[in-house]
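Readers should treat all values here as calculations from the given coordinates under stated rules, not as data from a laboratory. A quick note: this is a predicted structure, and the numbers were derived from the prediction, not measured. Cβ atoms are built from the backbone, for glycine too; each structure is taken alone.
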Structure P
Amino acid sequence: MSSSQTIKYLLPEESLPRHWYNIQADLPQPAPPPLDPGTGLPLPPEALEPLFAKALIEQEMTRERDIEIPSEVRDVLRQWRPSPLFRARRLEAALDTPAKIYYKYEGVSPTGSHKPNSAVPQAFYNKVEGIRRLTTETGAGQWGSSLAFACGVFGLECEVYMVRVSYDQKPYRRALIETFGAEVIASPSECTASGREALARDPHTPGSLGIAISEAVERAAQRDDTHYALGSVLNHVLLHQTVIGIESLAQLEMAGDYPDVVVGCTGGGSNFAGLAFPFLGRKLRGGEDLRVVAVEPEACPSLTKGPYAYDFGDTAKLTPLVKMHTLGSSFIPPGFHSGGLRYHGMAPLISFVHHLGLMEAQGLPQLECFAAGVTFAKAEGILPAPEATHAVAGAIREAMRCKLEGRAETILFNLCGHGHFDMQAYINYHAGKLQDYAYPEQEIAMALAGLPAIPQSAG
């Protein structure tokens, strides 16, 4: 076999995981709990029942290691799972690196990303509980299209608040959401009090995931037959995504290999946790050592520049307080093309893992990431989504480090979605219209000035 050929590792259908993995079972101490913003006390589980199905609340709070995946969920996931793992030999050759590079490819799902891994179980659990309608937000459209797909499978209505800048930049993702039967509304909108308030502050705002979350939560709270669904950040979402890492462990065993470095892009954290947590759990239980690297946009640097503090998950402050790396709930990042990474905070569990020193974080500039996406597309024949280019760029940095140091390490990253609906971003890149943007420190400081008055030592 030529050294330039890509190798694909496919698990048989019956290898689809039967359980999700919960890293909370293996952490050295419990993660800080969510707090009631009114009392500052730990939030009781029943306080979440107006928004979430009881089964999802249980998954949010549990420290049990293995959570069974319902057969009805596995039946839907089986359409595209197990997803393939590739050995990127052509990329290795292009980089002239001694490193071995593997990537888990989540672009084979019906919506072209990892997001259905959680959308399907969320829709299922809500259907079982008698809910008829779900509301949600979406940044780049991957989550919105995934929840629309899942709601269609289980016969639920779906209302999606799409961040305005992505609504304008990504008409094809919007069309995909509508094709699956959901209603798409540009956020901020006139449909909600929180949307109207945001528009009153700035009629030309590009919007943010924090604002869109506020709108979706507000709408869900208005009807008894409606719940809210979140595509990242929360514990149960990260839990559902661990099918990625569980499959990768088995596929690397087929390849007779194991990673020295695991890389993933991070916005809210779902795809990163999905790949990395099963490997970290194995390490925490006495298994092989490895480095875990999260890569985020330099323009939205929650892990690399945001303090670890209690904050609201949305702009209108309708959500509980969670302890996370945050840039402040009023933070509105610039309209760069990686819309799925434009969130002011990082998943509390990932933030806690980072706080414990179990992982690293990097903030990379937009142009480097798009250049990495083009390099990857030329070598491997898959065009990454703008979000996924951050993981590609992080993996390339690791591969070039190996070249400089003469180290034949094994690198694994998650290619969390394809960029077929993101061609305008690549058109702009090739036309030289994109620019790097490092968010000014003073603007981050202004957003952080509004952190809630909760003792940040809590938890």
Structure Q
Amino acid sequence: MDTQFPILSLILWLPLIGIILLFFINRKNEQAIKIVSLLTILIDFALSIYLLFNFDYSAPGFQFVEKKAWLPFINSTYFLGVDGISILFIPLATLTTLLCILISWHSIKDKVKEFYLALLFTNIAMVGVFLALDLLLFYVFWEAILIPMYLIIGIWGGPRRIYSTIKFFLYTFFGSVFLLIAILYIYNLYGTFDYQYLLGRSFSFEVEKLLFLGFLIAFAIKVPMWPVHTWLPDAHTEAPTAGSVILAGILIKMGGYGMVRFLLPLFPNASEYFAKMILVLSVIAIIYAGLACLWQTDLKRLIAYSSVSHMGFVTLGIFSFNPIGIKGAILQMVNHGIVTGALFMCVGVIYDRTHSRAISYYGGLATAFPLYSALFMIFTLASIGLPGTNGFVGEFLILLGTFLSNKVVVVFAATGVIIGAAYMLYLYKRVFFEKPKEYLFGLEPMKVTELSAIVPMVFLVFLIGLYPKPFLDLMTTSVVQILTYLR
């Protein structure tokens, strides 16, 4: 489906208008900086919702396609489009940026202008990754996100922010080198970066395996899969709240999205060849990271390790080669972005008041901070996959889809559900239900901006949990189309 109106370009580049406007605002006028940033992303989010409601889920292929000459001398094009796999990630990306602006409204006090410039730039890179259908253009956006994230963690992060941001940069940049080499090799073979043209093209099995590994290394680090996950807990722990929300909400989803978008259809034989290895690594991530959560003493570090465990379920579903499992994996990526992003925002709320992330510092918050405790409980239950919440739908579909293709793997993976319930309920008990600590009484009530950022996540938890059909319908045709390349 082509469209005369370039809505994808508008969604992609609208934050650039906000960036230009911010350059003309005096850095001392912090309120104007925040309002301009908020309005820019609010409009961008509204456009992404318009895109979502005008997407025809029954039509195969890409919609709202835009294709223009970009670098004609190397046959690279400005090629954008959405299908049922990417359509949910566009509003998720713009919503994540919008909520990051709100949750940072009072907590960022230093270099405010630069912080919001970085957030707007991040939005461009995130959206670009999910829209790009030219491999070179995809790589540009894939790498571009490193710049603002490096600054967000390195400037506004915690005491060990320099160590964490360098580790984050080196890990992800290392993986991206292999991705670039693989893309260049494909270009050398076919003389194009056009994703649609490359679909169905064949490689020799040995070449396909090498290309698969080149893409996989980059995507596995971003997910992050075990054992290349160690950058994530450090980055989450030291990042400001907005940085953690972007990491959880979108950045690590880029790896899972890349697996579905590129690995399965471009390298189907290699995908089947390496599937058992990835299933084993996924199970290790689910169990190992889940057990690691039980020993954490830092709130953010515990939630970071839970992300590694939850994303293990995502990679499990992707490599089940089953429409139920893959749809569950895509939905679970969205669910994880909502629930874990919300948990990091909740941690940011309490950290802004106490300046402590130590679990032992808290106790009795259910009495001292009741509204906050209720919100945290909702996201805790969604994280452990309670029926009626979005976390249940995604995990159930993944386990069901995997069960249909590999029953042994499901037995081990299912233990992760039990471990997940154990560490999240144990965390909630220690923070909210133990003997109230006197110094936690009299905490400042939750601000309007904080509630405005967190309450929409509550709505999405129950909307997807109680009525997932529209979200699953969006991706059905595209998932079936992807699976045709595996048969």
Structure R
Amino acid sequence: MNSMRTLLIYPQYPDTFWGYKHALKFIHKKAALPPLGLLTIASMLPQAWPKKLVDLNVAKLTEKDLAWADCAFISAMVVQRESAREIIARCKNAGLKIIAGGPLFTSEHDQFEDVDHFVLNEAELTLPPFLEDLEKACAKHLYETSDFCDIQKTPAPTWELMNLKHYADMSLQFSRGCPFNCEFCNVTTLFGHRPRTKTAEQMIAELDGLYNLGWRGPVFFVDDNFIGNKAYLKAHLLPALIQWQEGKRGIPFSTEASVNLADDQPLMEMMVKAGFDTVFIGIETPNEESLTECNKQQNKNRDLIETVKVMQRAGLQVQGGFIVGFDSDTPSIFQRQIEFIQRSGIVTAMVGLLNAPPGTKLYDRMRREGRLIGLLSGDNVDGTTNILSKMGNTALHEGYRNIMQHIYSPKPYYKRAMTFLREYKAPKIRTPMDFQRLMGFFRSIIRLGILGRERFQYWKILLWTFFRRPRLLPLSVTFAIYGHHFRKIAKLSRAKES
């Protein structure tokens, strides 16, 4: 195959909840996470092709980049739609061959007429036939599949293409797929119900790759449900991670899991010993009728607050996802969500309106009922929805604004953080206090402790932590900085709605 100079381009994120834009400024980082998908694609492309990664979240796409390249591979999430359009237009004007994939193009490829080739679904299956056809000069416009690949054959990401110093965390993928079937979730549409896992040896090799390049910060396992295959975790991956950490690596891990993690004390203990200190849980709602409606069976018939506390006491900080706008929700849901979040001590609470992603059962139901309105924004907390609510969208938006305004106002936010710090079992493995994080602490003193309107709450939590839970002092500083970011996002969300 003729060598092709390749740009791997990752569009810019707007200002979002998980982007941590306002928090990253404290530690002089440019992005929270690297573009893991594109870095993996780079490893699947011919080795002889010269490659250059351009992550627009950390660098600009220059005319020099465009003049150098023969083709551009673009991957994007739905929330990156506008940036992706701008990139495609620039690549088109530069005469580059444009190849696109990822969740945005999988659901909306018919909206991007300037893309030459779509390589959709799992690239392990669709990229090889595209490359074969490209070599024969007969590449098709669309490559897609409904099959799922063996990710034990997926190569490690090409970390060398990026500058690790720009990022706050690194990311790895251990598994794809989820055994559950929530009505609003498109994970099973994209990746199936049967959790597929990489081998423990693969994961250790990927971690070694990062470590050998000098990475010493946190690592996020991006799996939508890390505990989908508990048997393999307990027997293979977690023992391997524990052994890896015992070599004095000391790298903190985080991931996503289903709420039934709390039912397995030995699994939680192994995860904590392996270095996991944070887990995102889709809690969604305290309303049992709404849980039934969306088929969130794993969350039903349990004391969800106590379930969260069990994980916190085991040494896992719980970040929570919440949704309002189910058909079963009444106007009382807004106050119930506020009370639940406050009592649970979930500091990082992502609250969004119910949306229907294409490919989900909810999307199909809303289409049958004539309740779809416009495109999905892809932003979890921008206060928008693509469905007509039974409650009425005016009442829904007003209630949502009240939730966001309350839970991220300084007084309730810091009170919630204190609730968590009292409960949390301090982990042995913690994010190392490097120079940038030390400077982040001093910046927080100036911006939040001296100039911020939360001055009283800031000093209260720092002093309490210093005297009562001194090992958690860096975490309480992190919470203060996160709170600053979340308030900015909540304010932006209210501005968009108005």
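If Rg and Dmax of the Cα atoms in Å is calculated from each of P, Q, R, which structure is the one that comes out at 21.4, 69?
Q
Comparing FRET efficiency 1/(1 + (r/R0)^6) of positions 210 and 242 (r between Cβ atoms, R0 = 25 Å, to 0.05) across structures P, Q, R, which is largest?
Biggest value here belongs to R.
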